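Some structures are shown below for you to check.
Every number in this text was worked out from the coordinates using simple rules, so none of it is lab data. Quick caveat: nothing in here was measured; it's all calculated off a predicted structure.
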Structure 1
Amino acid sequence: MAVKIMIDSASDISLSEAEKKGVIMIPMLITFGEEEFFDGVDLLPERFYEKLVESDELPKTSQINPFRFEEEFEKHTKNGDELVVITISSKLSGTYEGAKQVAAEKFAGKVFVVDSMNAAIGERLLCDYALRLVSKGKSGAEIKEELDKQKSRINVMAMLGTLEYLKKGGRISKTVAFAGELLSLKPVVAVVEGEVKLVGKALGSKKGNNLLNRLIAERGGIDFDMPYGVVWSGFSDATLKKYVQDSAAIWQADTDEVPAYIIGGTIGTHIGPGAVGVAFFEK
């Protein structure tokens with residue numbers, strides 16, 4: 001009997017990466033008008049951002065329905081294996097509730113569902129930590145208990161390159177967005193209690209980077225013994241590389257490498273291209 005980890009595509013783990021990690025990835029559905037795509041399978045982040053900037057309307061993301069979960073749970077537990085399922089935050093999608101319902105009704109003791117209270121790289125970090133626990137021989141129940149215990153330590157924050165997509169999504173008014181663009185305001189968002197919220201604004205990229213670093217310090221700093229990383233959205237990681245270089249004091253004493261990942265469709269829909277961010281377990 002083995003313990004397997006399942007994750008949804010809101011983690012920005014693509015199908016090919018999941019296969020390399022030994023993780024089961026269930027894609028969410030992203031709809032642009034009449035076109036439907038499986039996130040991380042036939043719509044990778046690079047193509048997603050091309051379609052995003054070409055589209056007048058924001059795409060829609062559909063939650064994974066209980067029927068799909070039942071099929072996957074049956075497939076991956078029929079040989080006696082246990083399954084730990086990590087989902088996008090229940091505050092952002094009904095995916096967690098669907099998985100939890102199916103697990104309770106038909107797979108009790110076999111399938112353990114964890115509400116990550118996160119998305120994108122925050123979900124990814126929890127998945128990477130789960131894989132460490134699998135390698136230590138922990139049971140499904142033990143892994144769920146540990147993930148639920150540690151997930152509140154995860155911090156995800158990002159400086160956005162534009163206010164346009166917050167405006168399109170109705171999170172800020174057109175007037176605020178217009179004024180912000182005129183002043184070159186760089187909004188900073190974070191995942192707070194499972195939701196994406198605006199936590200600050202800075203005049204220009206340099207001050208935005210400084211704000212990110214101040215927020216890291218306020219949260220006690222990065223626990224480098226746990227998974228961590230940086231992210232970007234859009235067509236180039238040049239801005240991210242500059243942020244990592246300019247913030248060398250945060251990393252250089254503890255690590256020679258800072259893992260970097262691109263933000264996919266689930267969160268990319270709301271923040272647009274040009275964002276840079278950091279995610280970590282706080283000390």
Structure 2
Amino acid sequence: MHYTLRQIEVFLATAHYENVTQAAQSLAMSQSAASSALQDLEQRFEVQLFDRAGKRLQLNALGKSLRPRAEALMAQAREFERSLSQHSEIGELKVGATLTIGNYLAVAIMADFMGEHPGARVSLTVENTAGIASRVRNFELDIGLVEGELQDPVLDVLPWREDELMLFCSPEHPLARRRVLEDADLLQAQWIVREAGSGTRQAFDRAMHGLLPDLDLRLELQHTEAIKRAVEANLGIGCLSAITLRDAIARGSLVALSAPQRDWSRRFYFILHKQKYRSAGVQSWLALCRRHGA
């Protein structure tokens with residue numbers, strides 16, 4: 001074999017940081033050793049993998065085409081190493097989830113996953129759909145659980161489970177006495193909604209097709225709990241996943257509304273990089289999520 005796994009590690013770290021010094025630090029190597037490893041790899045095969053612009057090293061077309069296969073190679077190597085040293089196929093799993101899923105579903109799934117695989121190490125990153133997709137695309141996450149629909153040539157987007165948005169208001173809001181809203185009510189209301197780029201906002205915008213340009217979007221907030229607090233303070237009405245509102249509605253701090261003439265249904269999705277190796281941990285996580293969503 002005319003390359004080493006260490007050289008591949010340096011290649012991938014340099015692709016991530018676009019800087020050899022930072023790549024070396026992440027691998028606990030000296031800068032000179034990392035530079036030599038990268039240079040040896042390129043010279044061995046008479047290729048150039050990066051375009052050099054000052055201190056930055058940006059992947060060129062060849063480097064970009066090889067990166068997914070290098071990521072898959074290293075993932076398989078790490079899994080093989082774990083199998084040798086721990087007699088276990090499940091090691092580290094990096095999961096990303098959007099806010100609704102991360103705060104209301106993912107922790108229970110993590111607990112069950114670690115119960116089934118006691119030696120596993122699971123990390124959870126919570127961001128909006130756009131942020132999670134970016135991290136999966138850049139190989140920073142093994143799998144993403146998202147609320148928004150995506151069309152991306154490098155990502156596999158797989159349906160997971162059904163969800164439904166719910167309208168809600170404060171008990172003191174005038175609409176609390178009506179409960180069922182017409183389009184005229186939706187247009188007259190002041191709204192507190194999620195930010196653009198979130199899956200919840202995407203579903204809200206789709207449900208409000210034809211009305212959206214005329215809606216009074218008073219506040220756009222990044223966090224589900226902030227929206228619930230603002231609605232409780234009677235600053236407007238909101239729209240979030242029904243699973244985030246159960247407790248508040250049960251205790252009476254929020255009131256559920258409906259607008260049955262609009263479609264509030266949506267899906268949650270798995271997103272994975274098409275060229276990333278799907279380890280035993282990823283496969284086990286997918287199976288567990290599907291059981292939770294059944």
Structure 3
Amino acid sequence: MVGALLALLSSACFALNVTALRRGVLNASVLQAIAVTVPIGVPFFLLTLWIFDCYDTLLDITSSSWIYYAIAGITHFVIGRYCNYQATKLLGATQAGPVTQLGLLISVFSAFFFLQENINITLIAGILLILAGPLIILIGKSKKDSVVTKSGIKINYKEGYLWGLMCAVCFGLSPFLIKLGLNDGGLKENIVGCFVSYLNATILVYIILLAKKEPLINNYKMNKSSLQWFLVTGFLVFLSQLLKYMALAFAPITIVEPIQRTTVIFRILFSWMINRKHEIIDLQTILGIFVSLAGVYAIILNI
């Protein structure tokens with residue numbers, strides 16, 4: 001039950017960070033968002049290591065675990081996050097969420113075939129309901145040539161779907177890599193793993209920024225509003241990832257990942273509260289919420 005609760009809290013934080021991101025990318029680039037939100041996680045995790053007394057665990061980490069965590073960090077925090085931010089910029093937070101939910105299939109099947117985690121009928125029913133909710137939200141909308149938000153932003157479904165699907169692949173693979181890195185470890189090992197993932201992702205981000213052959217500071221030249229939203233996003237995504245790694249220390253992928261996918265519900269709630277003029281929220285979306293909620297309850301009853 002602890003793992004399920006942590007996964008649900010992580011899902012809410014993830015939705016809130018994407019909602020904040022939506023405001024930031026209205027007037028800044030996705031690469032600028034990455035330049036702010038990825039590195040900011042490192043100092044927060046250094047503090048977390050101290051709070052949970054994890055420095056000895058960090059020194060004892062095996063080379064194989066380091067490699068798995070590093071690959072997970074690059075896959076999720078750099079490639080996956082870039083794709084997710086692009087999808088969010090093109091579709092909005094509410095419309096991008098359902099596409100990225102498809103990563104759940106990769107997570108569950110990798111857990112089943114490679115980690116021998118158990119799957120039963122109740123769990124399968126919950127997973128299908130969680131996947132069905134986002135699909136209901138999308139039905140018919142991709143066929144429209146022009147869907148425009150109240151603030152005048154045109155939704156680009158073709159490119160948005162492509163970025164969303166690439167994001168789903170990355171987000172679906174990362175939990176499997178985290179579990180391989182954990183290697184039957186506990187809470188401290190997973191906190192250390194998240195720090196290692198963030199550290200390696202940050203190194204890659206700076207390599208990419210320096211490869212542009214322009215002053216590094218140029219990547220941080222943006223309007224004040226976008227910078228503030230990106231800073232909020234950076235903290236919230238750190239918190240969501242910390243909670244996710246902690247959840248995976250208490251529960252299997254087949255429990256954590258389906259609950260994590262309820263982030264689409266929180267996205268709609270937070271988007272309506274903060275970004276309603278910049279999003280598409282209608283009755284079709286509300287129906288998808290209730291279907292997804294039914295899936296969440298099926299997963300929780302399975303624990």
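helix-only ellipticity at 222 nm (-39500 (n - 2.57) for each DSSP H run of 4 or more, over all residues; to 500) computed as -11500: which structure among 1, 2, 3? The value was obtained from structure 1. Matching task: 18.7, 60 is the computed value of Rg and Dmax of the Cα atoms in Å. Pick the structure from 1, 2, 3. The correct label is 1.
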